[in-house]
Structure formats: C-alpha cells, structure tokens
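Each structure below is given as structure tokens.
Coordinate-derived values only; no laboratory data. A quick note: this is a predicted structure, and the numbers were derived from the prediction, not measured. Cβ atoms are built from the backbone, for glycine too; each structure is taken alone.
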Structure I
Amino acid sequence: MRADAPQASIIVPVYNTAKTLPACLDSALAQSAGDIEVICVNDGSPDDAGDILADYAARDERVRVIEQENAGLSAARNVGMAAARGRVVTFLDSDDAFEPNLCERVLAAFNAADDVDAVTFGAVCEPEELASKRIQRLLSPSDAVYRGFDSALLFSANAQPYAWRTALTRAFIERASISFDTSLRFAEDVPFHFTVYPLARTTVLLSDKLYRYRMTEGSLTHVYNARNSREKKLEQHLQVLASIFTSWRSHGIGALCPEQMVTWCLDFTLFDLLGVAPEVGAACARRLSSLLCDMYGPSWWQLPRDAAVRRAARAVAEAKPNGITLGKVDLMRFFVATRGLAQCVERVFRRG
C-alpha cells in the first residue's frame, strides 16, 4: 500500500457485476492522471467479483479492496469514503466506466480555486437508445461556476441526478459530514445532491462527458418503472423526500426554495400517486402533504405561482380516503407546466 496520499480516490462499490467489473477497473486504472487510488468495496457479491478484485489488487498497488457483508450501495459508498485518502473523492459504479481524462479534468477544476468543494460533469448513456431525451439532457450540463448555493443546481442546471457524476474534496466530506442514506435502496443519489449543493462553498459544472453510464433493463430504475412496481416506487420516493428534509434539518440548512421544492416534490410523485389504487394514492398523498406541511407550513399548497401546479398541489393536500380528485386534463396541464410540452409528448410516445 502507498505511504503517501494520492490526489484522487475512486470509490467502486461492487455487487454481482463480474461481467462488467474488468472493463470498469481498467477504465479507472487507465486515467491520464495516474496519482490515484481505486477503493473497491465488495458488498458481499455472490458472483466471481471477489476473485477479480483480488487479481487486480495483486497486479496494481493502487487498487485497495474492502470486503463486507451485503449492506447495499449506499453503505458501500460510505465505507469507501471513510477509507479514502485522496484529496478528491470520485465515484464509479462497477457496471460503468470512466473516460481516460476524468480525473485530470476534475482535478484541474478543483485546482482552479481554493474553495471548490464539488465538481459535477456530464455523461453518456450506453446504449444510447435506452436513455430518454430527458435523461440525456440531464446528463449534459453547461460549463458554469456557482459560488454559494443556487437553486438552479437542484432544478434547472442539469446537475443531478446520479451521485457518480459529482466529485467532492475529502475535506468537504469530513467538514459537512456528507454520507449516503443507508435506509434507501432506490434513488439514494437524490438526497446526496440535495445536501451537497446547499453546503458546498463553490460548485463547478463541466460540460465534458467524462462518464459512461451503462443502461440495463435489469437496473433498479427500470424495475421500479414497471407498472406492477408503482406502489413500491412511490413508497421509495416518499422515503427519498423524507430523507432530504431530515438531512436539511440535521445540517441546519432550513426550508430552501419553497415554490420550486413543492413543485419538484409533486413532479417526483404525482404520476405514481394517481397510478396506484385510489386508497393507496390517498394515503401516500397525506404522507406527502404532511412532509411538506412540516417543512413549509399548512399553506404549502399555495406556494406554487403556476395555476396548474397549484391545482395539483391542492388536490394532494385535500386528498380524500377514496382517492385524489385531479382530472386527466389537469394532470396534463401540470406536467406541461413542470416539464414542457415536448417532454410530455416524448413520454406519451415512449409509453406507447
């Protein structure tokens, strides 16, 4: 093991990805910035991943392997962050790959100013045809520097989702106690960004597409998008929102971006609230309303200025035991208001 601290630590959580793991590790070790360490956390993988990791560690001293019983992606990332010795910490999922210059570009962005805490970059989807235009757009930020918090980072700058596209300084991780919520098994990246961006002193966005995101039909995202999993997805989304608000309170962030956050929470849940059994949707609507009431007060539903969004918010706030009263036309107006007509048309055709 190296005695000196490397410039960058690459955290690789590993679970049941023996087929893609060699290409993943090769991409990490082929970085043009060679002063790195690759911390692989084997999360109780039942396949041959452990043997592959042992082989790589024997051949390259930059590879460190940590073995643990299966505890989930968030727990594996937390273990990797705790073990990291690099000045900068990056994330690489074991079925994805880095572009060769990722660490070089990221380190240069951090070196541009003393107070840069976070750097977020673009990515390409492989195969591209499995990615919606919306996902491709979200993975295509423009070059920008945000000093202090700007709500655009959460809602309009194409700076989230996916934690693997954001690198942090280890000093920031320690100073702000950044970690992943281990209670979440889906969309754990979302609370990560909703905590990182408000706390970072300076955030840099890079338009460079430095990460190759492997889209698979068997991924959690695709599984939860299946019709028969809508209730499970809705439950997870409500847990994500609860995690965000809990993190904000624990970090002393407060009730940020009232109008935008209410609108985003509705966009995050409304389609599924109306797609499950009416009594289930009503119960979940009450939980959502309670979360927003606790954060923004009992008149939370009045915060959106757009009439279509406000109608949807009121329908959720006034949900009856037998369901949410919101017609298809009002639902369509809501999504046009939040996502635009082009994205709504794309969603209809993709579902068809």
Structure II
Amino acid sequence: MTKRILSGMQPTNQLHLGNYLGALRNWVKLQDQGDFETLFCVVDLHAITTPYDKDKLKQSTREIAAAYIAAGVDPEKSVLFAQSSVPAHSQLMWLLATMTQMGKLSRMTQFKDKAGKNKEKAGLGLYSYPVLMAADILIYKATHVPVGDDQRQHLELAREIVGTFNHRYGENYFPEPESVVLAEGARIMSLRDGAEKMSKSAQSDMTRINLTDDADLIAKKIKKAKTDAEVLPEKFADLDTRLEAKNLVTIYGALTDKTGDEVLSMFAGKTFSEFKPALVDVAVDHLSPISLRMNELLSDTDQIDAYLRRGAERANAIAQPHIDEVMNMMGFWR
C-alpha cells in the first residue's frame, strides 16, 4: 500500500510564523524525505463552518496556496489543491456521517470550544466537522496525518469510523490513519502575551509575524514585542516564569535550529535591547525569501490558479476511483 500523507489549513486570515514553524516547515521535510506521497490542500469547505466573507474566500484560498509554495511545498513533488475542487470529499463525508454516532460527535472538544454557550445555534457543519475531516483523509486512503494536539481527537474519530465501515461492509478497505511523529515543533506565542498562542485571528496584527510581512515590518514587530527589564539568564528553564522572554528566545532557536540553552549560551547576561536586534537579523534573513516569493505569487494569480487546477486533477484522479468503489460496496445503483 502506498504510504500517503494528507494535511491542510483553512483559508482564514493570513498564515504567520507559528504556522510556518509548527506545520509548514515540517510538511516540506516530509515532502523532501521521499518516504511518502504528500497531498496538501486548502480546506475551504471547513472554512465555511463558521461565519465567513464569501467575497474573500477565493483570494484567501490563493493566499494559503501561495504560502505553502513560498515555504517550500513543491507542486511537482506534492499534490496541492483546494478541498472544494474534489467533490468526493463531500460525497464521502455524507456516506460516513450515516455511520458516525452522535454521541461521539458531541464529545468533540473543538465543537464545544467554538460553539461555546451557543451550541443550540451552531450549524450542522460545525458539529459534523470531524466527519468531513475523516472524509478528507480516507478519500485518498491516507496512511499518515501530521496533526497538532487540537486535532488528535478528530484523528481518533477517523480511525473509529474506519473500523465501523470496514466491519459493516466486511472488507479492510480503508487503512486506519496514523499520526505522523515529528520532531517537537516550537510553540510560538503572541508577541504581546506570552500566555497566548500566536494566532491569525487575533485582533491586533502586532501580535504575530505574518508570512507576507516585509523586512521593515518584521523588525518593527520584534522591536515592539513585549519583554521585561531583566537580563537573559544562562539556562532556558529559568525563563519558565518569564513567558514573553521565553517566547523570543524560542523563536530565535527555532529559526536557527538551536535549543533554548544554546541560544542563551550566546546571550546570557545581555538585555533585550541587545538581543532583539540579533533576533531581527535572524528573522529577516529566514523569512524575507518566503515573504518575497509569496508576494510574487500573489501578484500573478494565474500562476496560483494553474497550480491549483493541476493539483485538483491529480487529487481527483486518486479520489474518484475510491468513491466509486465505496458506493459499489454500499450497494448503490451505479
């Protein structure tokens, strides 16, 4: 069986440094290792499970695709496409929904978090989001999925759905997808609050470094990042109670492939007025090529669209035979 990886991000707001260090950089490593067939999609169907701006959805999809490519996803090596351009995602989602227990969906913590106190007003799409995620994975018979902590529960549900389907129809048709074990990624926090993750939905743009930010804006955000008046210590563990300081050291380490202790061996005893310029240099050197490439791609949407169309053709070529086989197994007239 082909070892195949599938992953994706929603086209909601701009991708930032945390997305790059936590996911995109690892995707590129998986692609370049050559151990897996890699598929990366822009999950635009998931993006409409909560209120969204329909006039921005198409361009937002292009922006996420551009970020993938700028970060190193190669449309020749990987299948790059928009989720909605492969109808089999939605088809399989409905078929799987008929055998997914409501009790299991009700226990999904992400639904509880997003719906909050308005569960009765939440849409069915938000409630059934994990079933669509399972369909995203299974329509390609993906064997491995790189997931963060917030998606592990959904992956486990996908594995349970596989068990139900295979048992009901008497065939080990779908493989149980496994989570990809990656080197622990850096947990990047807000530049204004070290207790909050860097987020593309945060109200202030100064809380994050966007992948489209130019060198001047990157420098401005780092210089204005919240810190404290103390000097940097010798041990990274000593920053556990200094969250903003820890975050900036973490960013430096992630961008230079150094541990926190290795970073502090260079800067122990120095103030942030000395450390921040060094961090600016590292961040600009690492991110400017990504920003430049991304903005080049966005200036020529025909190129992005061509990549997405070609990726959709390749994705459909994998997905369509699977949906045909599933419907035959389930007894539909064909």
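If Rg and Dmax of the Cα atoms in Å, for residues 35-146 alone is calculated from each of I, II, which structure is the one that comes out at 15.3, 45? The read-out was computed on structure II. Upon calculation of distance in nm of label points 7 Å out along Cα→Cβ at positions 67 and 323 from the atomic coordinates, which of the structures I, II produces 5.5? Computed on structure I. Please state which of the structures I, II yields 33, 22, 14 when semi-axes √(5λ) of the Cα gyration tensor in Å, for residues 171-314 alone is computed from it. Value 33, 22, 14 for semi-axes √(5λ) of the Cα gyration tensor in Å, for residues 171-314 alone corresponds to II out of I, II.
Quick one: FRET efficiency 1/(1 + (r/R0)^6) of positions 51 and 307 (r between Cβ atoms, R0 = 41 Å, to 0.05) came out at 0.90 when computed from one of I, II, so which one is it?
Values: I: 0.10; II: 0.90.
Only structure II yields this read-out.
From which structure (I, II) was distance in nm of label points 7 Å out along Cα→Cβ at positions 99 and 179 calculated, if the value obtained is 3.4? Could the numbers behind the result be given before it?
Working: I: 3.4; II: 2.5.
Traced to structure I.
A value of -14000 for helix-only ellipticity at 222 nm (-39500 (n - 2.57) for each DSSP H run of 4 or more, over all residues; to 500), calculated from one of I, II, originates in structure I.
In this comparison of I, II, the computed figure 0.95 for FRET efficiency 1/(1 + (r/R0)^6) of positions 259 and 291 (r between Cβ atoms, R0 = 25 Å, to 0.05) is attributed to I.
Upon calculation of FRET efficiency 1/(1 + (r/R0)^6) of positions 19 and 243 (r between Cβ atoms, R0 = 25 Å, to 0.05) from the atomic coordinates, which of the structures I, II produces 0.80? Kindly include the intermediate steps, with their values, before the conclusion.
Details: I: 0.20; II: 0.80.
That value comes from structure II.
Where does the value 15 come from, among I, II, when relative contact order in percent (Cα under 8 Å, 6 or more apart) is the thing being computed? Numbers along the way, then the final one.
Values: I: 15; II: 23.
Considering all the candidates, the number was obtained from I.
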